[in-house]
Structure P
Amino acid sequence: MTVAARQNPQRGFTLIELLVAMALFVVLAAAMYTGTQWVMDERTIINERAGRLENLQRTVRFLHNDFSQAYPRSVRDELGRGQVPALVSGRGADLSITLTRSGWRNPAGNNRGHLQRVQYRYNEDEQILYRDTWQVLDRVLGAEPRERVLLEDLREFEIEFLDAAGNWVQDWPEANSAGYTSMPRAVRYRLTTADFGDVARIVEIPG
């Protein structure tokens with residue numbers, strides 16, 4: 001055997017070295033998987049929270065636009081025999097606020113007016129706020145509104161109306177209302193969500 005061969009002996013990995021290397025690889029792979037899964041979970045949580053925030057902001061925009069364009073136009077009931085006030089609230093199984101609003105956009109140029117009948121309906125059991133709209137102002141028997149879910153997991157929805165004397169009242173129209181077209185001076189509402197707490201706004205009614 002030459003001197004060079006003795007100085008540079010060639011040898012492979014031992015079984016213990018292979019086992020140690022494999023163990024280290026498994027540990028590193030598990031750590032990388034855990035870290036990747038945590039990042040993905042955090043991203044999912046952030047995206048879901050961003051979606052809920054977007055829904056809340058959209059709801060506030062709808063409420064502001066509808067009430068700031070409220071219009072004193074009453075409508076006929078389904079039987080065509082009576083009048084429904086231009087703005088009316090109800091506190092039965094669901095809290096509901098129904099109003100006539102102007103500024104109904106018509107980009108398709110359909111043969112209709114610019115006024116629209118809108119209803120906000122809060123189901124406390126479901127914790128969902130709905131927005132219903134009708135294609136025509138004066139109700140037709142059997143005509144169903146278009147229902148849209150605005151906000152889910154809504155813990156509370158409260159609304160009040162500012163009367164001519166400067167008092168906040170819960171129901172509209174008031175018992176001594178001047179007629180079907182009487183309107184409050186403003187509305188004040190509060191949305192309570194699990195993620196973002198209370199959101200309160202006051203919207204002035206045109207008049």
Structure Q
Amino acid sequence: MITATQALEKLVDGNRRFVKGEIDADSQARRAHQPGQSGGQAPFAIILACSDSRVPVEMVFDAGFGDLFVIRVAGNIVAPSQVGSIEFAAEKFGCPLVIVLGHTHCGAVAAALDELTLKESHRSPNLRSIVDRVRPAVEPVLKAHGGRASEAALRESVRSNVRASVERLSHGSLILEKLIEAGELTVVGAEYSIETGEVEFFREGAR
């Protein structure tokens with residue numbers, strides 16, 4: 001059984017290959033459809049990522065079919081359906097690692113900043129539900145920046161939102177809490193740079 005540390009090392013190595021463009025025959029083979037996969041799956045990590053089209057998760061980590069259990073939602077927010085999906089994968093497949101993957105220039109975080117600075121009011125209750133889940137992570141950052149939705153405020157808000165999602169996963173589910181306490185699950189935040197393709201893992205405070 002792979003450990004969380006080993007799973008994280010695989011993601012780090014995969015992202016390094018992606019950034020350097022080292023997509024060799026082995027990488028291409030992993031991304032090709034594999035017959036006989038209907039018998040089951042054994043992903044080594046769970047990724048809660050933003051839905052942004054500029055963040056192709058499997059490519060970012062040079063992963064192939066069956067490697068990652070990916071959940072995508074705008075703003076990489078934690079709502080009941082996301083928690084349930086992570087609980088399922090952690091229990092069913094024994095995934096030892098959850099990565100909350102945010103990214104630079106996140107539109108959902110920017111939308112929350114616009115809402116708080118009264119630049120825009122989101123009439124759709126569905127969109128507002130996403131913004132409202134981002135809001136608690138963004139409010140203190142915006143306050144620290146004097147209420148101005150600057151580029152610096154956006155950068156800090158993206159990271160704050162990732163950490164908030166890590167905290168919610170670590171303390172918002174009895175199933176996940178038990179797995180974490182037993183040392184069977186680790187939750188780590190990370191940020192993908194759209195500019196460079198690199199993923200920075202927030203290893204401090206990993207749960």
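The numbers here are math on the coordinates, done by the rules we state, and not lab data. Just so it is clear, the structure is predicted and the values come from calculations on it, not from any experiment. Cβ atoms are built from the backbone, for glycine too; each structure is taken alone.
Given a value of -15500 for helix-only ellipticity at 222 nm (-39500 (n - 2.57) for each DSSP H run of 4 or more, over all residues; to 500), calculated from one of P, Q, which structure does it belong to? Traced to structure Q. When mean count of other Cβ atoms within 10 Å over residues 135-142 is calculated for each of structures P, Q, structure Q gives the greatest result. If you line up P, Q by relative contact order in percent (Cα under 8 Å, 6 or more apart), the top spot, with the largest value, goes to Q. Which structure, out of P, Q, was log10 I(q)/I(0) by the Debye sum over Cα atoms at q = 0.14, 0.17, 0.18 Å⁻¹ derived from, given a value of -0.91, -1.21, -1.31? Source structure for this number: P. Out of P, Q, which one gives 3.3 for distance in nm of label points 7 Å out along Cα→Cβ at positions 95 and 119 as computed from the coordinates? Only structure Q yields this read-out.
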